[in-house]
1. Looking at structures 1, 2, which one was distance in nm of label points 7 Å out along Cα→Cβ at positions 189 and 205 calculated from, given that it came out as 1.2?
2. Out of 1, 2, which one gives -9000 for helix-only ellipticity at 222 nm (-39500 (n - 2.57) for each DSSP H run of 4 or more, over all residues; to 500) as computed from the coordinates?
3. Out of 1, 2, which structure matches 1.4 when distance in nm of label points 7 Å out along Cα→Cβ at positions 197 and 253 is calculated?
4. One of 1, 2 was used to compute Cα extents along the principal axes in Å, and the answer was 62, 37, 33. Which one was it?
5. To which of 1, 2 does the computed value 17.8 (mean count of other Cβ atoms within 10 Å over residues 149-156) belong?
6. So Cα Rg over 2.2 N^0.38 Å, for residues 141-244 alone, computed for just one structure, reads 1.29; which one of 1, 2 is that?
7. With semi-axes √(5λ) of the Cα gyration tensor in Å, for residues 53-108 alone coming out at 18, 12, 10, pick the structure among 1, 2 it was computed from.
8. Where does the value 0.8 come from, among 1, 2, when distance in nm of label points 7 Å out along Cα→Cβ at positions 61 and 77 is the thing being computed?
Structure 1
Amino acid sequence: MSTLAFDADTIRTLTPASMFSLDGRVAIVTGAAGGIGRWLAAGLGSAGASVLATDIDGHGLDELAATLEAAGIRAATTVVDLADDDAADRIVGAALEQFGAVHVLVNNAAVNRRMPILEMDGPTWDWITRVDLRLPYFLSQRAAREMIAQGSGGSIVSISSLNVAYALEQVSVYGPAKAGLSQLTRHMALEWAEHGIRANAIGPGFMDTPLAAPIWADAEISRWIMNRVPLERPGHPAELIGACLLLASDAGSFLTGQTLLVDGGAQAGGRWFHPDR
């Protein structure tokens, strides 16, 4: 068991800039051209990481790379369809080719199609679970193998959902897939702790993203959300950066196997309905 000396030198290492630093580390972000992914890529890069951004949207990746470069962030991109069987090898291979290592993996990419259970079909079910659960499973496996070979540990951060704790209509595949991702996070934390690899998840609440655009476009649903969320507003993807940096950096060195809900208080409890909101 090691202990930290309580002295001036140790205290100087407790500054946020030091504790949350990702200097010298390489981070992979999937779905990086999307509403949440681009902000997480920017946040990790701003903390000092070199970032490999991957997405199926090549044009979006080009725009992201230009913006990150303008901000002084070292970044590379690779276009990958997560439904491809070799997606995990190609993503990790690209990180090794560009930066020579993998220290942080952010499983962010996800798809959804809102449908009642009675209307759900096999191909749609397969598509959602493949991208939202199968690929994070095997990409995490591939990244962990590299982290173990490097011998310096690492951090895996998966973007789960409030749906792991709160079921909603017409997300009967997305919700269970995200619940599976949170459970997978626990298994990874258990199996890879001996290698210094931490695994955690972030469960965003009702966010203002392209994926959630249909719910915000519905006046009744958005009104219901404003009554359900104590902060009475949607979350912005930038508000997930702090949680991601905590879980990716040494600031969260004793955190593993957790799903951190960032939901504006939605799971804190219920309030009386406010009909004028």
Structure 2
Amino acid sequence: MKAPDQYGVVGHPINHSWSPFIHGLFAKQTEQSLVYRLYDIPPEDFRAQVLEFFARGGRGLNVTVPHKEAAAELANELTSRADRAGAVNTLMLNDHSSLLGDNTDGHGLVTDLRKNLGLTITNDRLLILGAGGATRGVIEPLLELGPTELVIANRTTDRAVNLASLFSDLGPVRGCGFEDVGAESFDIVINATAAGLTGSVPNIDGDVIGSHTVCYDMSYSKSATPFVTWAIEQGCARAHKGWGMLVEQAAEAFTLWRGVRPNTEPVLTALGMK
């Protein structure tokens, strides 16, 4: 009997990840034979240990903080969306033993915002906090929906400005420091920083949130994340954690790996999101 195919998620830290649970449900639903594990790998060991995973017969990896840009450098080939983002959250071993890098983050976020949460985004003002690998993967699909403005704010101003310049041909996007966002509120505020992992929130003025603002934290936990708690305190219309994005981007990665698309609704229900 053939052994199950090997998959996993690599990050640092990674023990909080629900990806094994999600992909386990996808595999059962679609009758796929696979094993999915957590791999906690520090940045200095990322390249060597990922290559070893695939050399031992591994078929695919999800990639999370802080490795998404390193994964883009490691891949032999990139999908167009991963190439545009300069960040990879999904690696797959091709039939000819080369590594394909994809980025399903944007698909996951946009699907959750539009299908699960009922947001339109078109003609909205959007603010993204953070200019790392998580942000890189979502800028293009968000701009494709036609917001009036997309602002990328970051602790280091130059990083945000440089990132915005890479996407300036796609729509109205600008980068700035946290202190230079301005006092006008946004329609949607998305936290793409990893601040919540240390129990903190980005150093942003509460004026960016109005009574109509929808706030979204790409991070997730069973309890309220620090950003969600802060956003509610600022008087936002509603605040959501990133469970839906996690499930939807995972479904896109699973489809790439296995050639069959799982139904996300039962998984969202199992996680208590439906």
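Every read-out reported here was derived from the displayed coordinates using simple, explicitly stated rules and does not represent laboratory data. Owing to the predicted nature of the structure, the values given are computational and were not obtained by experimental measurement. Cβ atoms are built from the backbone, for glycine too; each structure is taken alone.
1. Working: 1: 2.1; 2: 1.2.
Source structure for this number: 2.
2. Details: 1: -12000; 2: -9000.
Matching structure: 2.
3. On the way: 1: 2.1; 2: 1.4.
Value 1.4 for distance in nm of label points 7 Å out along Cα→Cβ at positions 197 and 253 corresponds to 2 out of 1, 2.
4. Values: 1: 56, 45, 39; 2: 62, 37, 33.
This value belongs to structure 2.
5. On the way: 1: 17.8; 2: 21.6.
Of the options listed, only 1 reproduces it.
6. Computing Cα Rg over 2.2 N^0.38 Å, for residues 141-244 alone on every structure in 1, 2 gives 1.29 only for 1.
7. Values: 1: 19, 15, 9; 2: 18, 12, 10.
That value comes from structure 2.
8. On the way: 1: 0.8; 2: 2.0.
Source structure: 1.
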